[in-house]
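Below are structures written as structure tokens.
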Structure 1
Amino acid sequence: MIIAPPGISTDRLLTKSKLKMTGAEMYMFVRIFGVLVYDMIPDGDPFYDLYLLLHDIMSIIRAKSLPRDAGVILSVAVKEHNQLYVHLTKETLKPKHHFLLHYKSLLSKMGPFSGVSSIRFEAKHRMLKLTAESCMSRVNLPKTVAIKQQLGFCFRCVANASIRQPLSAGPCQTVNLSELDCFPSFSRSLPCGIVESPIQTVVNWVNFKGTKYQPQQILLTDVDDDGLFQFGKIQLILLYDEKPLFICSDFDTLGYFSEVRGYEVTPLDSWFAIGHGKLLDYHPLCLYPMPTGETVVVLRTLL
């Protein structure tokens, strides 16, 4: 699921010194902030340079896989960020800035931080709060919450329920793929079973392994010979062999737009088919048209 940051009013900016967002909304806001404001930033603005360093640090910290030299890159980014922060704000570093200095050694010892992150434990707080709010008694409330969680776990064990979410899909319709104008361009990438029987069921959306996919989303599909990522826009979603199969329109990746930490792309007329298991990253992305005319895709993390 793609989370959009909340709207920001002028009144709140004038009356409040901070933006109130959830952790997921704040991370999304940091990712796309450059796309939103790049056309209004003067050249060489030091505050924007501070933002870019923060973006780089967050991309490395949240990555699920990293190259071996990622620790060096992270160490340099943290050092430059802290120095620029002190210079621009005229304030001393906070403890969280000091903790960042140790991330290089931790990265070399433990690997990517996503495997040891506690953010998923934070997501459970809402369930615990709902239990606590629905309980009328305030006598030994922590024990009440713990017992209810234990009962829920016991129910899952007795019911033999899987932790994996079953595949679910939205409204469907039958489509003859061979009648589509772009069928010749993506027919060679289709499984043989679909080529022999082109009348297939197309769904409006699909939820597979906890991730929802729908048309117009962007998928990261491949890397070309120059090391640039290749993307596709979902046009149709088929269900084949109990897994989603995406029919995507192709993009030409023009290059890396370093000022917004994204990839500039331009649409092509060709289409292609790709299965969920062949995606370079299973997270769906968005396409951002910029006021300056470029069309950009911003990755979730460093890949």
Structure 2
Amino acid sequence: MPRPSGRVGSSPTAGTNSHHPRRRHLARSAAVDTILVTGGLGRIGTALCRELRGTYRTRSFDLRPSTEADENVVGNITDIDALVDACDGVRAIVHLAGIPGNADFDLLLDANVRGTYCVYEAAVKAGVPRVVFASTNHVSGMWEKAGVFATPEMPVRPDSHYAVSKAAGEAIARYYADAHGIGSVCMRIGGFSPTDKAGGVRGYYMLITCRDIAQLVDKSIQSDVLFAIVNGISNHPKAYQDLESAAKLLGYEPRDGAEDWLDDCPDDVREQYENVTWRHLNREDMLDEWATVRATRGK
């Protein structure tokens, strides 16, 4: 995914897709809309451009061209003018670009916070009505560490500087929804693997497969909700993140889940998975937990 460095360009180039079969399980009969995929060369961007081929015409925006996208614009995520040019004629922006993991905080601020601001500013200037923002499960990561089942409505508890930068991105999305009417869905993405393979117990309750994330993005684009935060995982009964909001607001119905793979995993991993439990908190318990953690940290 793009880092906020290097020379900015804005030259469209054609993608080369002949070596991959076309997948049309999301295809509609209506005219195909163009979507801008920032970070189109990244792991998720590459998978989305492939999975959504035929459903949308994909235009990647990244520091280098993507071979999976139908079109490419080479540019820097912090260049608003380049983003505005790239938005010409698009139905929606799928904003994936950023720095994953705990990089230097200044880099996270520039790519993940300033970059997200630039995307939304470009959407306003170019008249793009919808943005799908790739957030992360780490925004609620401290709930997981506390053994608590997390819903999108709960207060954020980021577990890293990376998570803080993504929480800021969600706040930017909320502001632009209220102030400018830009419809936004923030996906708190769980684990992702281009091969749809889970690793370890956590992998089995966090993974979102390629076709499930493609479905979630598609439904986020098609939805008319002004703003939503949803968890982005496949169907895992032992997950600490709920999928109720994604189902209710977007009609998301994951086609894959941990139970599809458990028969093939090692016995010890399966046993650990079956023993996973989470505490479900009502509002009063949640506030008590919040205050207890704060008081404990203050000692």
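Taking mean count of other Cβ atoms within 10 Å over residues 127-134 from the coordinates of each of 1, 2, which one would give 22.0?
On the way: 1: 11.9; 2: 22.0.
Considering all the candidates, the number was obtained from 2.
Of the structures labelled 1, 2, one was used to calculate mean count of other Cβ atoms within 10 Å over residues 63-70, giving 13.8. Name it.
Value 13.8 for mean count of other Cβ atoms within 10 Å over residues 63-70 corresponds to 1 out of 1, 2.
Comparing distance in nm of label points 7 Å out along Cα→Cβ at positions 143 and 255 across structures 1, 2, the highest figure is found for 1.
When distance in nm of label points 7 Å out along Cα→Cβ at positions 159 and 231 is computed for each of 1, 2, the one that comes out at 1.3 is 2.
So semi-axes √(5λ) of the Cα gyration tensor in Å, computed for just one structure, reads 36, 32, 19; which one of 1, 2 is that? Structure of origin is 1.
Readers should treat all values here as calculations from the given coordinates under stated rules, not as data from a laboratory. Just so it is clear, the structure is predicted and the values come from calculations on it, not from any experiment. Cβ atoms are built from the backbone, for glycine too; each structure is taken alone.
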